[in-house]
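These are the structures, in structure tokens.
No lab work stands behind these numbers, since they all come straight from the coordinates. Note that the coordinates shown come from a computational prediction; the quantities given were computed from them, not determined experimentally. Cβ atoms are built from the backbone, for glycine too; each structure is taken alone.
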Structure P
């Protein structure tokens, strides 16, 4: 699908989408629980659909309606319905459910699709061996074969380029036959790890953490079922907030952000303030006003998913802005740093990448902005779709976004919500 997004004036209010990061973890806990868990305000994103499918493949009973899902768990005794697990394109689902699948007593295979193919999984080979199991990858990636079950023990994660590997092990460790510990060198994305520990605690699981460098837990714990509401998603809300700052008539309101759990991308609040934004809290959300963009410097090492939308915001400043942490962007749906540089340059925006200082410098758009339609391809990256849309609504020319439907990976209602706020959208080709 190709969607044309044109310069627009935004106004009104919108509901933040449900958080896929929160929901996928809740689905994993519900799969392992003894009894039935109920999740409300569920996400319809592709990644959450993948998590529900994985839970069903591993033995959970799923009852789904429009706004809620009931998940009858396995009590940690997985009953796989298939020998092949299919996480779709979800990196979190793949890395979260692979150690969980390592609890099964039968061999299993994890396969990938599209943008997930080629993403690293080799970290699990050493972790499974240390915990008494066996897992093999295909040249470090998919397909992944789980050949024997995890038993417990001690392991070390020496190259934690993604917190998703730690999260996956933390969900499996409490159900192993032996007490387990995991040492992590230089942990990354610690807000996501806080989120994991908070959700485990709500399921009744006890894990000791020493500043995210060492985790330990007793064996044979039990996940207890729960009923909860999935939090609103700060990652999706960040795209709407940035769009408001560059294209609102006055301000827009984003509801549904009165959350229970830690989310890394709530740091968009501070980022917008650094950039001269004006935010105010409202009942259960935020209000973001249109403001001139001030050049800013920000470290996104702990919240790398904010790179695309903040790189878009930086284009509207009067001086160059610097974003730190580009090393975290290599193993996303695309190499996002390079993808941003290429797409922004097609729009006449200069972007410099420096791997030595781990920085991205985004130069101002300037006065000679393009006026004719420009076509951009996100190459399967949902967050690039949102960033392109920001450049379009606040810019001077329409942008035709190819493969725009890939935004459904995290935020299937994104274009509907943009339209609600008054964005000028046109479907060029389905």
Structure Q
């Protein structure tokens, strides 16, 4: 491509007048387009003015996707635009890919015989490309895409078209980047608003307080790794609060808004089928089918549901692929830890799966501790896991420090002590997964 000074030297009077008129249009265009922040409007304005400046039959714009290392179709004046929306070009392939990679201008009187030309666009639109001008779109020295002109009316694109288009593409690139930044800012604001809404909804799904019972204490917490987490827990008392205590803890794959929506589905299904079926195996059967039918393929939920009969201390539970909870028993000054069994696969994996259940007895002074995988998989700066052994040791420390005269219940004291141990271990700012725990303790024998 010739320098601007050489091009001007080679021009006659009419060409100079035409060039000055183009620059006048560019100045006016510069003032107008940089004020608009809507990406679609900017792209269409760019293409419309491009045709005016060059008398081309068609114009189009590709933008670079750096993550995928491809050019993505952004806009065109072609009437068959819908057929081109999904079009992508690998960097370095085709004329547009060559220009995006090298930064060189390509001006062809005819595309026939040029190996770089990609004929797929003509095939998709039923058109025929002859003359072709492709220029890079630069912002602060970085190429963000390419603009293409096809089939100039009256012949080949001349050097003045090249000069005009290079300058025009520079202005257009700035406007497009501004519009992209504005779009990203709006999307970020919307995402943050969605997070706030999702967080508020999720908080409403969790217990706001815990029951004060003479024979048991119950407490739970969840500490999301992000603003919105994928963990959930809840408890239910039987009518009159005398017969049994139910509680559930679950962990959804993933985090953020999508995980919170799945938590909502689980909460709705659980509350619906719990009222319909007294049998917890049957309840879990229908909850699983609901999850299979209503969440995105590839997402799943681990869940543990327990029913504790208050008078007998019998624990009836179903564990659907969740981290095995622990039953802690203190006898003769020593603490014995029992890991609860699994009862079937994670929810959302297999339709019509018949979950089994297990029974266990909770004696006075025992504690049942259920937790999400974020508890045992917390990582410190050395990339060491908190692990099951540290969890058990933390429980033993908490039990030794607890006093019956404390302001908190035994369950709350144990849960919050373990949470603090984990936060010190992992450094709260480096939390990589949600932390959730439910603790149920049975009081000692009355004297």
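When distance in nm of label points 7 Å out along Cα→Cβ at positions 57 and 97 is calculated, the result is 0.5; to which of the structures P, Q does this value belong? It was calculated from structure P.
The value -8500 for helix-only ellipticity at 222 nm (-39500 (n - 2.57) for each DSSP H run of 4 or more, over all residues; to 500) was derived from one model only; which of P, Q is it? It must be structure P, since only it matches.
One of P, Q was used to compute log10 I(q)/I(0) by the Debye sum over Cα atoms at q = 0.07, 0.09, 0.14 Å⁻¹, and the answer was -0.33, -0.55, -1.25. Which one was it?
P
Calculated for structures P, Q, distance in nm of label points 7 Å out along Cα→Cβ at positions 257 and 361 is largest in Q. When volume of the Cα convex hull per residue in Å³, for residues 209-280 alone is computed across structures P, Q, the figure 124 traces back to P. In this comparison of P, Q, the computed figure 12 for relative contact order in percent (Cα under 8 Å, 6 or more apart) is attributed to Q.
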